[in-house]
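Structures for review follow.
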Structure P
Amino acid sequence: MVDQIRVPKRRYRTGDQALDVKIAELIEASGFTADADLLQEMITTCFRLTRDRSHRGEMKLVNAALKEFAYSFKVFKGYRNFRKVTIFGSARTVPEDPVYDYTRRFAKAIAERNWMVITGAGPGIMAAGHEGAGAERSFGAAIRLPLESEPNMFIEGDAKLINFKYFFTRKVTFLKESDGFALFPGGFGTLDEAFELLTLMQTGKTDLHPIVLLEPPGGTYWADWLEFINHHLVARELVSREDLFLMRRCETIEAAVEEIVSFHRNYQSQRYVDGTLVLRLLRLPPAAELDRLALEFADILKTPSLQPVPPSAAEVAGNDALGCVRLALEFNQSSFGRLRQLVDELNRH
């Protein structure tokens, strides 16, 4: 009976009590008890869109975005145990360009370290990344454009190819699924991706990841770009000098691969627990070293202390990285570039 279904006292409702009861009834009947609260909110949101008289174009946007996220989650789900690097660069790079071969060699080298490669699935740098890594270790995130382009031959027809309508869902997928990023010379799209990556990490809206800037020896693309950053942004204090630690310009493929792989040599992930930043590591440094690091990085700590802690109740309940040891710090969020430096120090142990 409907009147026997108890609607949780939630602030987030449709505004129609009878409809809220029906949604609660549907959730109960589905048998999906895990994260039922989130499922209920998602369904409620759909009805609120209609209640608030959203026009059809807005409904189509939400519908397409939800389906794209759902499908991409499904594709990547079976590969959670593999580290992945996203390769960004120009779709216009021809196979005869030295940058193409350099990208192919980088992708081959990182795949040999048991990593997988994600690219935009188009031609140019994207095709080079897939060619180097091989289809077995490649994901493609294609975007539908007015001037339709087919996926490159190395990923076409592969089950790990995902087609996106929107750039924003595609960008979220790149960021969500990647453990590192390699940027090669490119146009507006590549620079957009570079600046968005840096902005999200600079502001703490995403976890830290290694970012490498790479091109064949003798190239000046990234050197010129960094000169612009230093001259027009750092010099005018539009960004902090420490923000530049969020990326590395690498002179060789070997250096780029090592930069990406070594980022996870000890550091594994992070999580905020009741406002405290917890770094998950494979090994804890000695107590004396923790004291030294706490003093060295006191400028980004509310209290100069780095404390080993056990997993939180939420982490235990979610079986979240329980094989790692944990280091708690009262991070003041003043500089994520400095936090990256701290991670680098922890990776030395």
Structure Q
Amino acid sequence: MSSRLALEIAETAEVIERQITANNRLVSQLAAHLRAQPPALIMMIGRGTSDHAGVFAKYLFEVTAGIPVAAAAPSVASLYQRQLHLSGALVMVISQSGRSPDIVEQAAQAKRAGALVVAIVNAEDAPLCAHADWVIAMHAGAEHAVAASKSYLASLTVLLHIAAQWQQDSELLTALQQFPQYLNALGQPPLLAQPSALQDLQHCIVVGRGFGYAIAREVALKLKEVLGLHAEAFSSAEFLHGPITLIRHPLTIIDITIGDESAAAHQQQMHEIATRGARIIPWHSDTAIHPRLQPLELMWRFYQALEHMARSHGLNPDAPPGLKKITETY
């Protein structure tokens, strides 16, 4: 019997195709607005998986639009009750449920402060939507497995859709529109990692560069959530600035390689790490597709491998102990 996680991963292509079709007009209108009134700053709001989507957004919008992107600290609004000066800023809030009180409060404060607020949500009736100028739906459908999979990928495709329309990047837009066909054509590709790949492992480091680092954070989170494995993510450049001393002890490093502008530098840094004696597990993207979609392709294959690893380890991939689907923080 298939787990819910496996079934939801299998829905990814359908979700993305439905999303692009449903959102195209609205995203085109938002993009026109952003071209007419470019923001001076973009601030990303999110927790957990959505926060990791915000790291992807930082690289995406700084690379494509040349606009600084900062991560919000939701506690500033909810606990410290501090109003930020956000006039002229674009605030993007990513949330599957749109219900966490601290996320909703920061979005409300951002709107009161004069920011343009864009909510990227899966639940369009969520409280968050009342505080947004624009609501862009993920169209991921119900997600029952505690570990987010299709909703995370759906949040990334919304961000890519906005970036492609905003910058009028026809190559990226075409690649995004063709991505569901690409996934369907893959069918059941060889697993990114065999179920035994991380067997008996207690600690590991997940290393990437640029967009690879953005997804490395999500990979590390899922290894914690689903496998109970202590995993931490680093930029391969940042890992050399101190943390590399950990290699004095036996250490496994998962190498997240994306075939984009970062590849050469990342490979050089991974070579340096390997020469210190670390055990390297290479997880590389398919370089035949658009570089901005390679992180999504790698994550899709990772989720499939993760589900297999959980079951082979005797774990329930749908219900990690101590977690629930919607976490409300204040």
Structure R
Amino acid sequence: MKAFVTGATGGLGRNLCRRLANDGAECTGMGRDPDAGRWLRDAGVRFAKIDLADTAAMAAAMANHEVVFHCAALSSTWGPAEAFRAANVTGTSNVLEAARRAGVRRVVFVSTPSIYFDFRDRRDIREDDPLPVRPVNAYAASKREAEQIVRGAAAAGADCVTVRPRGIVGPWDQALAPRLARVARRGWIPVPNRDALVDVTCVANVVDALLAAAAAGPGISGRAYNVTNGAPVSVGGLLRDVLDALGLAARLVPIPARPAIAFARLLETIARRTGGGEPPVTAYSVGLLAYDQTLDIGAARRDLGWEPRQSLADGLAVTGAWWKERNGNG
């Protein structure tokens, strides 16, 4: 396989590039971080320092590649809608156009289950279940619009597949581990519902799913696939296991969910009106810890021949070793 990876300097992109290189594939990783680019080169990956806005440069770099894995995104619970649209909507459109010009066989687009979230308990969500009337935040709105662009490209004849991985954990994590570590420094972590049931996904399993999506037959073009470990866990158990893996200590302190969400919305309103930047907590970040949200992964198993191979315990052990190597123990 000759693969091109956008967002190669991010957490998922690095893991994917390393797997491709280890499997003997020819791989080009695209990103903007020169330090991460040096790591990619050392791992046997070509590095292309290109911005998502530069369609022509991407098309030239994608030439002679079979598959594009579009992992690049602006991912955050807070930020201006125009920034998310530029990165996630216009950026995705540019990637698809570059792939078309380069004659790439298939584009595998990484989306998000955030598009499902609507502040209520939901279990076994299928890819074709109705979406909320209003996306939970600007990030979810931008990824939902990007998916529409991908589906449109597939309807026009391009070969495109969407993957929606839930709660990725693993080396180079830029979300769960660093955020939890910051909160844990004060010695306690507020938890609105420690019994809420959620899905997470080891990054090794996400990489497996991306490779399976790239290799599957042409009949899957235009479809989207949920990807998780297939073993939902409680929020309290997950937080405790992640803390243990990272070598961190903090108490889990229960707080009432609805007042916490209302308070977070108040902080968001103040932040918007004052232009004071991201509030210390958002309604979405509280909601993630307050409500059940599990996904049905039957379609990925059926169509892609994919199974989650790495258990959460093994994935957290790998994550913990990576974290301690860079941050020390505790």
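When mean count of other Cβ atoms within 10 Å over residues 91-98 is worked out for each of P, Q, R, structure Q gives the greatest result. For the structures shown (P, Q, R), mean count of other Cβ atoms within 10 Å over residues 27-34 is largest in R.
Assign the value 1.11, calculated as Cα Rg over 2.2 N^0.38 Å, for residues 75-242 alone, to the correct structure from P, Q, R. That value comes from structure R. Calculated for structures P, Q, R, distance in nm of label points 7 Å out along Cα→Cβ at positions 107 and 187 is largest in R. Given that distance in nm of label points 7 Å out along Cα→Cβ at positions 43 and 227, derived from a single structure, equals 3.7, which label among P, Q, R identifies that structure? The value was obtained from structure Q.
Values quoted throughout were computed directly from the atomic coordinates according to the rules given, and no laboratory measurement underlies them. As the structure is a prediction and not an experimental result, all values here were calculated from the model. Cβ atoms are built from the backbone, for glycine too; each structure is taken alone.
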